[in-house]
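Given below, in the form of structure tokens, are the structures.
Just so it is clear, none of the values below were taken in a lab; they were calculated from the coordinates. Predicted, not measured: the structure shown is a model, and the values here were computed from it. Cβ atoms are built from the backbone, for glycine too; each structure is taken alone.
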Structure P
Amino acid sequence: MKTTNETFRSIFSLSAPRAGRYPWVDYAKGIAIIFVVYRHVIYGLLYRGIEITPALMDANELLYGFRMPLFFFLSGLFFAGSVQRKGADNFLLSKVNTLLYPYLLWAVLQLTLQLLFSEYTNAKRGIGNFVDILIHPRSMLQLWYLLALFNVSVLYLFADKVLKLRPWMQLAIGVVFLGLKDFAGDISTITDILVYYIYFACGHIAAPYFFRENIQERLASLPGLLVLLPVFVGVQYYCMQHQDMNIYLFSVLAIVGGIVVIMASMLLGKHGKLGFLRTIGHYSLYIYLLHVSIVFLLRMLLIQIGVTANVPLSAFILVVSGIYLSIVVYRLMQRVGMEYMFKGPFKEATPKNGGKKMPVNNMFAL
């Protein structure tokens with residue numbers, strides 16, 4: 001039985017969790033989710049009429065292009081291994097439990113709260129917006145990603161197992177999908193599939209090479225990372241200055257940015273440095289679901305006490321608190337038996353390989 005001190009630490013500490021086979025995955029997710037929270041904090045302040053300094057806004061735009069593509073790329077990396085280990089049926093069921101179920105639950109909950117507290121929120125909603133949960137998930141703030149990854153994963157699984165398409169064919173489909181993006185109009189359920197399918201396919205194609213020891217050793221190279229860092233900064237600056245660029249060029253540059261983040265993550269994982277990033281990555285799904293509500297409450301408090309007059313300080317407080325409190329709130333909810341808020345109830349069948357499962361933090365990207 002845990003002592004009081006152990007219980008306190010298990011809830012409030014930022015110690016890194018037990019590493020899976022590939023700790024760099026959590027590092028990469030940790031870096032990406034910090035950038036995601038930062039963007040939501042900056043725009044939350046902006047929509048409340050608070051003037052954002054150019055440096056803070058430029059930092060947001062500089063770090064924007066590769067974040068979500070990186071999550072899809074990571075999911076693609078582990079697609080084949082996960083399907084082989086779990087079976088196609090269990091893979092599909094796991095995506096229902098970990099992506100579709102929390103998306104629907106939290107979208108309904110979030111939209112209901114926005115209706116009840118409409119005078120305090122940045123987004124003004126009506127009853128008709130419940131239809132948008134399935135048709136226009138982009139209107140559900142940060143939650144759109146969960147439905148997008150679910151749709152891409154299921155469609156990719158169908159093409160792989162039913163249509164028997166090879167990875168290069170899947171990549172070709174992703175290329176075609178990018179060209180069709182403008183025809184989808186405002187139906188972001190479709191648009192997100194068209195935009196992000198290619199990153200999932202790139203991850204799937206890269207997987208056989210990515211996990212070779214010699215390749216990972218090269219990717220975890222400090223000299224290699226230092227060489228690519230100026231390229232990374234240049235690419236992100238170019239993306240910031242040319243936001244209307246050709247979508248194919250953007251996709252290539254996004255992958256370049258994601259690879260640099262992965263290299264930095266592998267280097268950190270190799271030497272066990274900055275373990276708090278791995279902790280953040282481990283809890284990235286729950287941070288993704290919880291941080292908007294937490295940041296909203298904290299932002300209202302900061303506005304009331306006048307801290308928002310100092311915008312950089314406000315942004316720092318909101319990002320750090322939003323991430324940390326999301327982890328704490330999840331752990332508390334977990335302890336009182338509220339895991340049903342984050343994962344569906346559907347039971348997977350026992351795999352034919354004797355029940356061996358991949359560590360959870362490596363099975364999917366978020």
Structure Q
Amino acid sequence: MAINYKKIVKSPYFWLFALAVANLLIALFFVRYPLELNGDSPSYLGAMQIIQGQDYDHNLYGGETEKMLKTRILTTPLMLYFSIAAGQFLGGGYAGMFFINLIFYFLIILVFYELVKAIYQSHKVALIASVLFFANYCFTNYGPTYRTDIGGWFFFLLTALLAVNYFKTRQKKFFWLAILASSVGVLFKEYGALGLTTLGILILFLPLTPWQKIKELIKTAILFSIIPVLYYIFVYLKFGFSYIDRYLYAVDATILNTADPGINWSIILLIKVLGWLFLAGWPIFAYGLYQEYKNFDLKRFKILLALLPASIAFLAWPGLTQRIAFIFVPLLSMVSAFGLSKLKNKYVIILILIAYAAVGYLIRNSFLPWDLLKVINF
């Protein structure tokens with residue numbers, strides 16, 4: 001059977017993945033940061049070594065090593081186990097983790113595309129939003145690398161997609177799948193549970209009686225809790241470590257850490273983090289908000305409103321960094337994309353997207369000295 005190349009090239013999915021591949025290659029080979037073994041990366045390898053009963057560096061984080069590694073086992077177990085499994089074939093834990101993150105890289109782009117398309121009913125808006133999403137420097141810095149964030153981001157967006165489909169179709173299969181995705185996702189990274197917030201708010205918007213809504217919310221919370229609670233009990237019994245210990249450790253490492261006050265909570269830091277988070281995208285987002293107001297749609301407004309609490313949930317965490325705040329980028333990207341889609345000249349849209357991506361690449365490239373990166377709190 002002959003392959004219709006013209007039809008393939010015209011498909012928005014072809015351009016979605018072609019641009020995603022180009023972005024990945026630029027991130028890995030021209031932007032220096034993603035594949036450096038720094039930050040949290042060594043802690044994941046240490047946690048994998050504990051799981052496998054191997055020796056590990058007991059002085060990795062000084063006197064806090066045990067707490068740090070137990071934190072990884074508590075919060076990212078499925079990512080650790082999948083990385084171990086992949087590493088058996090690829091030569092080690094780091095290689096396995098990168099491979100799993102590479103799979104998530106393409107899956108999350110597809111899921112985000114489908115989420116935007118479900119909300120705006122437009123391939124054009126979905127494609128523009130996806131470029132704004134995956135060309136964001138935080139995504140390339142902390143996604144296809146030796147960390148676990150992208151797994152949580154993926155399940156957050158997958159749960160949100162399933163929740164939106166449930167809200168629009170009322171098909172129960174999407175309700176059950178959304179709960180399952182969130183319940184499994186939280187064991188990849190805490191972000192994975194955030195989509196449940198979107199599901200809960202959309203349930204409140206359904207044409208049900210107050211009592212029916214309450215029963216749905218209680219059912220959702222109970223079903224979501226089964227898998228993670230059982231795992232957390234297992235960790236506490238085996239390691240004597242709970243989520244309370246994890247949160248207090250985070251407070252000690254951020255708010256109470258006078259030796260390193262760089263990520264302590266403050267309004268100035270929030271402005272700085274959010275400013276750099278979307279940087280060249282903020283003017284586009286402002287235009288997107290204007291277009292949302294000008295082309296107001298009540299159902300779409302409810303969905304965007306349901307996404308908002310999860311998107312700004314990073315405000316509840318004791319430390320404030322761009323990596324944690326990245327969960328805001330999906331919402332920023334889709335609203336911005338709606339605004340860009342209203343421009344009549346497609347070449348203007350393309351130039352704006354190129355400029356946005358270029359700014360993101362340059363932020364992390366060698367053109368910016370490391371001292372400056374510290375000043376802007378990366």
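Match the computed value 57, 57, 49 of Cα extents along the principal axes in Å to one of the structures P, Q, and report its label. So the calculation was done on P.
Consider the structures P, Q: one of them gives 0.25 for FRET efficiency 1/(1 + (r/R0)^6) of positions 23 and 199 (r between Cβ atoms, R0 = 25 Å, to 0.05) as calculated from the coordinates. Say which.
Working: P: 0.70; Q: 0.25.
The value was obtained from structure Q.
Can you rank P, Q by distance in nm of label points 7 Å out along Cα→Cβ at positions 15 and 71 and just name the one with the largest value?
Details: P: 2.9; Q: 4.3.
That would be structure Q.
Comparing structures P, Q by distance in nm of label points 7 Å out along Cα→Cβ at positions 111 and 167, which one has the largest value? Let's see the in-between values first.
Working: P: 3.8; Q: 1.7.
Largest value of distance in nm of label points 7 Å out along Cα→Cβ at positions 111 and 167: P.
Looking at structures P, Q, which one was relative contact order in percent (Cα under 8 Å, 6 or more apart) calculated from, given that it came out as 19? Walk me through the numbers before you get to the answer.
Values: P: 37; Q: 19.
Corresponding structure: Q.
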